[in-house]
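Visitor: Some structures to go through are shown next.
Derivation of every value follows stated rules applied to the coordinates shown; laboratory data play no part. Note that this is a predicted model, so its numbers are computed, not measured. Cβ atoms are built from the backbone, for glycine too; each structure is taken alone.
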Structure 1
Amino acid sequence: MLKVMHKNSGFTIMELMTTIAIIAILAAIAVPNMISWRSGTKLQGAVENLRGDLQLAKMKAVQENGSVTVDFSVSADNDEYQISGSGLTTKTRQLPSGVRIDPGGTDFNGNDFVTFNNRGFPENAGSVVIVSSGGEGQTINLNRLGRININ
């Protein structure tokens, strides 16, 4: 009598389905966290860029012995701001996608811009709020002496 030996190799359909189900469950847990992390990172980057641009405007006002303005109302979508002043080429900064300036939370003594004088002091202290598409927000406060704080 001859016995035919079959070599069993590979996976059964049940093993494959179980593996796919486990991968799907792990992806369902990980993807929302990654999206939230990415949104927070974009927001933090935009806040740090704006803080640096406010410092730049303050420094340029002193350096050029003139006034420099940072205007937060240059676009209808509130996704960019502009720096301009004497002796300074106008610079427009585009915020990352999903990040915008909150016009309701941005207030510099009734204005939506801040102007630094030739001594580096803001003529109108206040705050600007930047929000992400996920609803997170951060506030940049500028006091009368030109100190910039992030909350």
Structure 2
Amino acid sequence: MYLKGLTDELSNTDSHTIQGRLLVREKEITERLLDELKKTRLEKILLAAENRIPIQPADLTEEEIVAVNDIQQSLASLGQLKSQSNLSDELIVVRFLQDIPEIVGVDLIAYGPFKKEDIASLPTANAHALERQGAVRAIEVKERKS
């Protein structure tokens, strides 16, 4: 409201007068302060989300509610990715039955490219997917007894 009032008043004032220049400067300062306020509030929202501190929607603007929802969805996605990467810590040794271009594993590491008859260790999920496609065959690795 205040900023809109300044904009309206500025449109009715000659910007070459002292009053006009003061209005321009007041508007610039107000916009900068609003930007700093938004940034500070967003930083607090991020900190609360990171520390899993509940945020009351009544304390937020509509834009901030959208931002909080986006942040929570992103954190949930990262949590799922983390749990998937924990599952992918296990590797399986496979033999390639055909040429395969470079792939990105569930652990977000690049593997390959591979040529037919290559042997490699891949995350379990990737190895099983390639095995279902007939591109690899799992190799059983036996431990040597000393």
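Visitor: Out of 1, 2, which structure matches -13000 when helix-only ellipticity at 222 nm (-39500 (n - 2.57) for each DSSP H run of 4 or more, over all residues; to 500) is calculated?
Guide: 1
Visitor: If you rank structures 1, 2 by Rg/Rh (Cα atoms, Kirkwood Rh), for residues 62-117 alone, which sits at the top with the largest value?
Guide: With respect to Rg/Rh (Cα atoms, Kirkwood Rh), for residues 62-117 alone, the highest-scoring structure among 1, 2 is 2.
Visitor: Next question, about the same structure. Given structures 1, 2, which gives the highest value for mean count of other Cβ atoms within 10 Å over residues 22-29?
Guide: Top value of mean count of other Cβ atoms within 10 Å over residues 22-29 goes to structure 2.
Visitor: Taking percent of Cα pairs over 19 Å apart as the criterion, which structure among 1, 2 has the greatest value?
Guide: 2
Visitor: A value of 16.0, 54 was computed for Rg and Dmax of the Cα atoms in Å, for residues 54-93 alone; which of 1, 2 is the source structure?
Guide: This value belongs to structure 2.
Visitor: Among 1, 2, considering only relative contact order in percent (Cα under 8 Å, 6 or more apart), which has the greatest calculated value?
Guide: Looking at the calculated values, the largest one is 1.
Visitor: Still on this structure: Given a value of 2.4 for distance in nm of label points 7 Å out along Cα→Cβ at positions 70 and 134, point me to the structure among 1, 2 it was derived from.
Guide: Comparing all candidates, it corresponds to 1.
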